[in-house]
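Each structure below is given as structure tokens.
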Structure I
Amino acid sequence: MNKSLGWLLLLIAGAARAEEPSIYSLGADLGLNTRYKLKCWSGIGCDQRAERGLRLYTAYTLGSNQLLGLRNSNALELSAFDFGNVTSVVQTAADGGHLPGKSKVVGASLNYVSGLQLSERLALTTKAGVSFARSTVQYADAFDLSNYGAVGTTRSNRVGLDYGLGFAYALDKNWSLHGDWLRVPIKLGTYDKTHVDMYSIGLGYRF
């Protein structure tokens with residue numbers, strides 16, 4: 001009898017654990033508005049707003065605590081991003097020389113993410129961490145803006161602090177809908193240090 005009761009308790013405990021949400025999740029964000037802070041000159045194309053960006057991420061939940069009387073979840077998030085292409089003028093020399101350039105930025109980040117539970121389904125999310133952004137700039141002749149890459153190509157890296165803010169809405173126990181703003185520092189060419197803001201919508205899945 002005692003042995004049977006022990007097995008029954010183990011089965012109940014296992015079933016209970018199976019109902020608990022996993023500590024692992026993944027998701028994707030589509031940049032509806034990906035904006036580079038760029039230099040613009042009259043007569044030379046300048047996008048400011050890039051092609052649609054994309055971010056893929058996976059997260060590990062650390063646990064939760066109480067903040068302002070509300071449940072607050074904590075997680076580590078590893079992501080990879082692609083901010084799309086933009087055209088602008090890019091500084092090419094220390095004395096201020098510039099050329100038209102087509103820029104593309106990709107990279108990765110490791111963030112601490114918190115989710116403050118405003119209601120049963122809605123959470124306010126904040127994130128901050130370290131990012132690595134790699135840019136590729138193709139330069140064009142100022143008199144022929146169709147020949148990007150003809151005057152040379154440079155690649156630059158920047159490590160910096162990124163941060164963001166957003167909302168998450170739980171569709172069910174596994175799926176959630178996200179709306180986010182994320183700012184990542186970047187470097188275009190050798191001299192231009194600036195940043196990208198990505199406003200995105202996405203889906204997350206918790207195993």
Structure II
Amino acid sequence: MTETPGMQTLRQLMPPTAESDTQVDWALLGESWGKEFPGDHRQFIELYGAGNMGNYLSIVRPEPKGAQPESGGMLEETVNAVNAWDREQKAPGLEGASPELIAWGVDGSSDLLCWDASGGDPDRWPVLVFNRDDALWRRYDCGMTEFLVRVLRADFDECPLGDLSLWGKESAVFLNEREYDRLLEQGLDPWTGEPDPFAGMFD
């Protein structure tokens with residue numbers, strides 16, 4: 001599969017730090033959800049894995065429907081998103097909409113990042129973000145990796161997330177779970193690379 005433009009740019013802004021540690025049966029995943037997943041999402045997971053971007057934004061582990069939900073995984077966060085959609089306000093243009101939500105990310109501000117998966121072409125699914133500080137849902141007409149690139153480049157009218165940790169930074173570090181744990185075991189702060197005598201002590 002040829003890398004999407006968003007994925008090509010993201011690779012430049014966020015060079016991989018380690019091989020992906022996330023194994024996904026994409027056929028099973030698609031069958032369980034009743035649809036294929038976007039190509040850029042598949043490319044992201046196969047290159048980076050599930051993990052954390054800039055010590056702020058987590059890309060959740062893909063999970064087939066019917067599996068035992070993991071804490072903070074796709075199934076749990078999708079349930080959280082559906083509940084938030086039912087009770088929270090929507091930006092103009094979203095009132096009365098009935099999206100099919102699938103969560104792909106969550107951040108340190110408890111914002112929820114999802115697709116509206118109701119369209120037939122997964123590569124054209126828009127991103128829906130619930131900004132918890134604003135208690136408001138907004139729609140962004142781009143895919144997952146383009147969304148991440150535009151956050152890093154401050155290429156929206158305003159930051160869609162509840163914190164400016166990644167906004168306009170032009171680059172970021174991504175650590176999957178295995179690489180994060182490896183650095184802790186070496187006594188390093190995973191995000192600075194500096195020695196930390198307390199690394200891993202409270203995990």
Structure III
Amino acid sequence: MTNENQTKKPSEMDPDELPDTRAFEDEFTREFLQSTEETRPGYYSFLSGNGKYEMDFPAGGVVGEKSYALKEEDYEGISIGVDNYNGTESYIKLNYNSLDEKGREDTILDMINHQFNGELEFDKFTSENSTLYLSYFEDDETYYAYAGFLQNEVENGGIRIIYETKCVGGKEECEGIKAESKDMMKQQIESIQFILQSNESE
């Protein structure tokens with residue numbers, strides 16, 4: 001790859017020069033991808049349409065253009081369908097809202113919990129700039145999911161997260177890959193990082 005291509009965004013490159021993956025084949029999805037270099041095996045750098053957060057994006061993922069919603073910097077709704085290499089299919093839904101602020105986490109978690117009949121129990125994970133509230137649940141050996149909320153601790157803004165995975169193989173096969181799938185899902189969620197305006201102005 002030439003130095004010129006290394007500085008270009010994937011959306012500006014010739015499609016023949018892009019990685020042979022589902023994510024880069026989709027024209028709408030390419031608009032969010034920042035580089036053809038992997039952030040880790042099978043994942044690429046993704047920047048939200050409003051520039052408020054970034055994350056690792058799976059090579060088998062596609063952003064749903066028809067369900068995508070953007071209201072300037074205030075709100076963004078993204079749906080991602082993922083064909084995984086391990087015999088599973090996933091659906092990721094992210095909703096960013098600039099009005100979400102510290103102190104309202106319990107109210108937001110109650111709203112998310114209501115979507116799932118009040119059966120969720122959230123674990124809390126803190127990092128330098130954000131707090132993640134995450135709950136795992138499953139229906140059977142073939143369907144499992146995470147629901148959660150990521151609160152920006154430095155500025156206003158939060159992301160509501162739903163990550164569902166369906167195993168398309170037989171029950172025995174699905175039991176064998178569940179642990180791997182759960183780890184993969186959690187790593188994906190943990191890769192979401194807010195882009196702070198204070199850092200941009202420095």
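Where does the value 1.01 come from, among I, II, III, when Cα Rg over 2.2 N^0.38 Å is the thing being computed? Mind dumping the intermediate values first?
Working: I: 1.35; II: 1.01; III: 1.05.
Structure of origin is II.
So if we calculate Cα Rg over 2.2 N^0.38 Å, for residues 80-159 alone for every structure here (I, II, III), which label has the highest result?
Details: I: 1.58; II: 1.02; III: 1.20.
Once Cα Rg over 2.2 N^0.38 Å, for residues 80-159 alone is worked out for each structure, I has the highest.
Suppose helix-only ellipticity at 222 nm (-39500 (n - 2.57) for each DSSP H run of 4 or more, over all residues; to 500) works out to -6500; of I, II, III, which structure was it derived from?
Corresponding structure: III.
All of the numbers you see were taken from the coordinates with simple rules; none came from a lab. What you see is a predicted model; the values in this text were computed from it and never measured.
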